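The numbers here are math on the coordinates, done by the rules we state, and not lab data. Treat the numbers as computed from the prediction; the structure is a model and nothing was measured.
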Structure 1
Amino acid sequence: MKSRDNDDVLIGRIKYSNVWPVFHYFNPDSLPGSPRLVTEVPSVLNRGMLSGLLDIAPVSSFAFGLGWERLLLLPGLSVSSDGPVNSILLFSRKPPEEIGSGVIALTNTSATSVNLLKIIMEKAYGGKPSYWDSAPNLDVMMENSDAALLIGDHAIEASWRNHDYIVTDLGEVWKRWTGYGMTFAVWAVQKSFAEESSVLLSRICSAFEESKRRSLNDLSPLVEQACRIIGGTPQYWRHYFNNLCYDFNDEQQNGLALYFSYARELGLLENEVRMNIWSDNTLIRVKE
């Protein structure tokens, strides 16, 4: 991502279908100053938020854990699942619990799912695989690996292909193992932006919420768009969007707090994470 050379308000948008409901009716041109959208894979948006190049963006939950001291969470927004998520998938030649000392290729497009896999492999299965990072190409990833992790639309498209791999949904494993749902992405804002532009931030939050409400009230436009751009059937996409949770209530916060706790226990995060939620100039502190 290039350095900033102007005062435009920059809002990130994940380059995957899982955020479409929150962005489908979101029109930055209707907001004061006409903020600009930056559409990228999660890893790029994560870097943009952690370096201060973006003002607001959905970020991998793990990335928020890295930068929580300079970021705030936007209320009521996440990409979560209460079981299978259908787009965070491990492809393997044998069951993942049998890959304890194997080699796993990791997508280089996200952070939450990569570290969720490490938590599951080590704490749930008692394994210690070796990992390497790769562009999201299943064939390349599996050439010299026992398993490969894909996320987002790359995972969805790979799951439709004819192959002999075992497909493991990490959202399903997490739910079965912990009893909690999993939050893969949250919406974050720079603390400095929240302090300096609270009125605009309130408008942006309202616009996100309105888009989420309208989209989930009638999924037809999103389903048609997904079929046209990505492929698949209307039945698949209607189930996909209905299955995801876009809220960030106590249930999602509890599951994410456990994830952060495990990540810190394994040394993936150095410090305790505090999830501070922005609310009209008032910080609401939750789930430490």
Structure 2
Amino acid sequence: MNHSGKVDQDDIVRARNVLLASGRRTPREEVDAYRVLAQVSPASYLPLLARALQRLSYGTSSGKKHAACLALCEEAVAVARSIDSAEPARADVLYEALNTCQRELYDLGRRAEGLAMRAEMLAIGRAQAELSGDSVVKGLRVWAAGLSEEGRYAEAADAMTELVSAILPDGPAGGGLAWSLLEWIAALHDAGRSGEALAAFETLVSMEAAEAANDRGPMACHLYSLIGYARMLDTHGRGGQAALVRQEALALLTELADTGERKSWSGYQRAFDLGGLPFIY
């Protein structure tokens, strides 16, 4: 973006009036105002412009995407890139803009371009993690998903292994870890790493068992994990072990039929479903 051009003072006044006026502004009005003010004060307004462009791309009054959704997303990325690299907010603003844009690219079937943006998101995440000392690298999950979609299963499995290794010490985290473990198992399975996939499934089963035993998670989640684990064991020729797991599942199912859940659950617990994994059913 070029900030060197002369900006009409009347345009600046109008833009500031729009932002200062009482009442609700439309996303389009915000974008138009920030476009003007970003030329005058880029450090202050470029981040605001990038975020406003993202809101406009998905924020029509009808609830549908803007007709120029991709163009607006791409403009948001260009705006974010133009923020001075010394600005502390640049990395987060660029990551968010890339994330919005890659989703739209994938929706349009432009996977190669979307994956390239995911790679850039991962690079930002790694740089931020290195600076902060955080073991969790932002962007790994969507990167792994993109790799799997392209048939790059070994790389996807490595990415999910890195992610799970970082988040596992923090525990279940309200169900977030369970979903990550499921994605990890699927990635390992697709990569042909059956031993690691079974070990990962055992981790999931053990976690769900402990959560149910301590009333931190539903018995149903433990049951689903046992069923999935047994089927995967069968798939890999471990019928004897699968039979033992099924006995455990049957005992749990009998208890559920007799007593029901010990308490009501919401969120991921009610939606927990292993049907998305190809080796479950």
Structure 3
Amino acid sequence: MSLTELANRKPLFSLEVFPPRKESSNKTILNTLQELQSLEPDFISVTLGAGGSGRRDATLKIANLVKNQLGVETVAHVPGLYQSKQQVLDLLDQLKSISVTNVLALRGDQIPGKQPTGDFNHANELVSFIKQNRPECTILGACYPDCHQDSPDFIDDLANLKRKVDSGTDHLITQLFFDNSEFYSFYEKARIAGITVPIEAGIMPCTNKKQIERIATITGIPVPKKFATILDRYSDNKEAMRDAGIAFAVDQIIDLVSQGVDGIHLYTMNQPEIAKRIYNETRSVFKAAVK
């Protein structure tokens, strides 16, 4: 069943993982994937860094494991900023050879000190290219409830998103956010703008203050007062911070699913224990929301 068909019948529950940085971690990632498989996700996405080719083999290996060994629908990231058209086609053909035709088409972040060398300056250019040359692909795209940091304002950001969808994006996943009201406002504006594809809400269970501060600095995502208070109160207590971060993510998810969100995309950070706790706390809510 395609991702579009899945989204039409129920709120999706999907996960994101990243390939291990060391060859010695391959056994660990297999164990992680097997544990995540038990959560019955609709799909698992596998990241590929902005540089593309440097981690390509690792991404292909993990995508193959998820799709063909674990039998879970798989989405592979395809960044464009540092890849040529031929490199993208080669990657898509490698993915097709392992039966993966769902791709998350991204511009990709610019690497500090390294000028872009690829054929794609914007995600919509990459989407158009994939749609024209590999029409069998289902194309997912990223979106930003709090506005992309490179956009001068929300109107410009929404116009760029509409351009990306019109170019052939079938499905959207948001960057992580901590304030559901920002997501609801974004969702409403996107629908008014004529963006009708499914929009999954990206949720990251943040259990480490330094991690959150780093992410907020890089992405420009605002940290609401409610969560900032949790950080200040529990940052020195590892167990309490973990429990509070999980509880905050669970609260976000229950609210979103209750409001009829198209799906939840959980950024697992390759921590299956945390993902399991969130799944166990929200499983009944998802099942009750099945269309």
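The table for this structure:
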| read-out | value |
| --- | --- |
| Top of 1, 2, 3 by relative contact order in percent (Cα under 8 Å, 6 or more apart), largest first | 1 |
| For -15000 (helix-only ellipticity at 222 nm (-39500 (n - 2.57) for each DSSP H run of 4 or more, over all residues; to 500), calculated) the corresponding structure among 1, 2, 3 | 3 |
| Of the structures 1, 2, 3, the one that 79, 39, 36 was derived from, the read-out being Cα extents along the principal axes in Å | 2 |
